[in-house]
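Q: So, here's a batch of structures to check.
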Structure 1
Amino acid sequence: MTLNDALTDVNAKARGALPPEIFEVLEADRRRATGTKFAEVGDKVDDFELPGADGTPSSLGDFLVDGPAVLVFYRGQWCPYCNLTLRTYQQELVPELKALGASLVAISPQKPDGPLPDLEFPVLSDVGSTVARGLGLSYPVSAPVREAMEKLGTDLEQVNGTWELVHPAVVVVDQDRVLRFVDVHPDFVTRTEPADVLEAVKSL
């Protein structure tokens with residue numbers, strides 16, 4: 001089963017578990033047109049420093065010492081699609097990337113004061129979505145989606161400090177801080193397959 005097959009299964013279970021009116025709002029949101037210009041291959045990324053879940057800061061340069069960095073932008077720990085994706089990347093990407101001298105780093109807009117994620121790679125907090133916005137990934141949550149999320153008990157104002165989310169994405173940055181692979185998913189139920197990430201890194 002591919003990652004996206006598994007994510008489709010999660011969405012099917014959500015359809016049965018959520019109130020129909022809430023599920024339909026979320027379905028409409030994942031299929032909306034963005035009209036946003038995302039960062040492209042060949043663009044250069046400014047260096048940045050972000051805190052980890054324990055508050056310790058790390059910079060992009062820290063992850064480029066031995067090779068390229070794979071940056072995974074995700075919505076937050078409250079998102080079941082994100083959690084499945086990160087666990088899959090841990091199982092299928094971490095050993096392979098380590099052998100290639102590449103780093104895997106996850107970045108979300110959540111505040112760095114939540115529980116430590118059970119992952120074997122760094123998880124950074126891009127509060128205010130400064131880094132994500134520079135790549136065209138950040139967007140404001142619409143009023144219908146905000147109402148639906150609040151009914152489900154997810155208050156992004158409390159979790160992130162703002163009602164703003166990021167489009168899930170994977171970017172590969174080489175040691176010159178140039179983007180060599182960009183894959184953005186405005187449909188948050190879909191994600192970059194591990195095999196595509198590995199192919200992008202191996203092609204460098």
Structure 2
Amino acid sequence: MDYAYGAKVVNMMIALIIALTLREATRALTARILGDRTPQLDGRLTLNPVPHIDPVGTLLFPFIGALLGGFIFGWAKPVHVDPRYFKNPKWGHIMVAASGPASSFLFTFVALIGMQLMSGAQEGSVLIGFYRLFEQLAWISAILAVFNLLPVYPLDGGTIIYELLPYEGKRKYEEYVIPYGSFALLGLMLLGGLNWLGYVARFWVMFAGWIVSLVF
């Protein structure tokens with residue numbers, strides 16, 4: 001691994017940790033607003049990345065991906081909520097789940113605005129480092145948003161689908177999907193079955209970038 005690629009990997013890892021921290025902190029904040037203090041008591045209502053880091057998903061898995069020359073991708077510790085504290089448990093749980101992808105879509109915009117503000121930075125300056133960090137943050141946030149909308153538990157999309165199902169549908173989902181969801185996702189990632197997510201994320205980044213260019 002040469003110096004240039006090593007610097008790029010470090011930049012991507014920092015962007016990944018920032019994106020995951022913002023996402024999980026938003027989910028914790030949403031739960032707190034809706035009446036559940038569980039994430040706050042677990043120490044997840046914070047922008048400090050340490051409580052959100054999963055040793056495997058946030059550090060090891062992305063690092064292995066970098067060594068193999070692939071895209072750096074990972075996950076944080078899940079934010080646990082107790083829907084019983086929500087005024088409406090069903091819709092409260094859906095709102096917490098939806099806040100994850102929604103925040104990642106929003107942070108794509110924020111990162112692109114940062115890129116726009118740093119667009120005049122000269123090569124070798126400190127600002128160009130921030131430009132490249134914002135660039136990675138925009139891309140990774142978009143990937144996280146699209147990925148977590150997949151209708152597979154334990155992803156946010158899976159939680160939303162589960163809560164919207166009728167009783168019999170929930171029973172079948174618990175029996176046939178929930179026990180195998182994590183293994184299926186891991187297998188698809190390792191076998192390249194989720195490569196299409198990159199194209200969807202790229203479209204979102206291009207669309208968001210177009211809007212940012214109009215405003216700024």
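Q: If helix-only ellipticity at 222 nm (-39500 (n - 2.57) for each DSSP H run of 4 or more, over all residues; to 500) is computed to be -22000, which of 1, 2 is the source?
A: Comparing all candidates, it corresponds to 2.
Q: Give the label, chosen from 1, 2, of the structure having the highest value of Kirkwood radius over Cα pairs in Å. List each step's numbers first, then the result.
A: Values: 1: 17.3; 2: 18.3.
Sorting by Kirkwood radius over Cα pairs in Å in descending order puts 2 first.
Q: If you don't mind, there's one more thing I want to ask. Thinking of 1, 2, which structure, once relative contact order in percent (Cα under 8 Å, 6 or more apart) is computed, gives back 30?
A: 1
Read-outs throughout are calculated quantities, based only on the coordinates presented, and are distinct from any laboratory measurement. Since this is a predicted model, take the numbers as computed values, not measurements.
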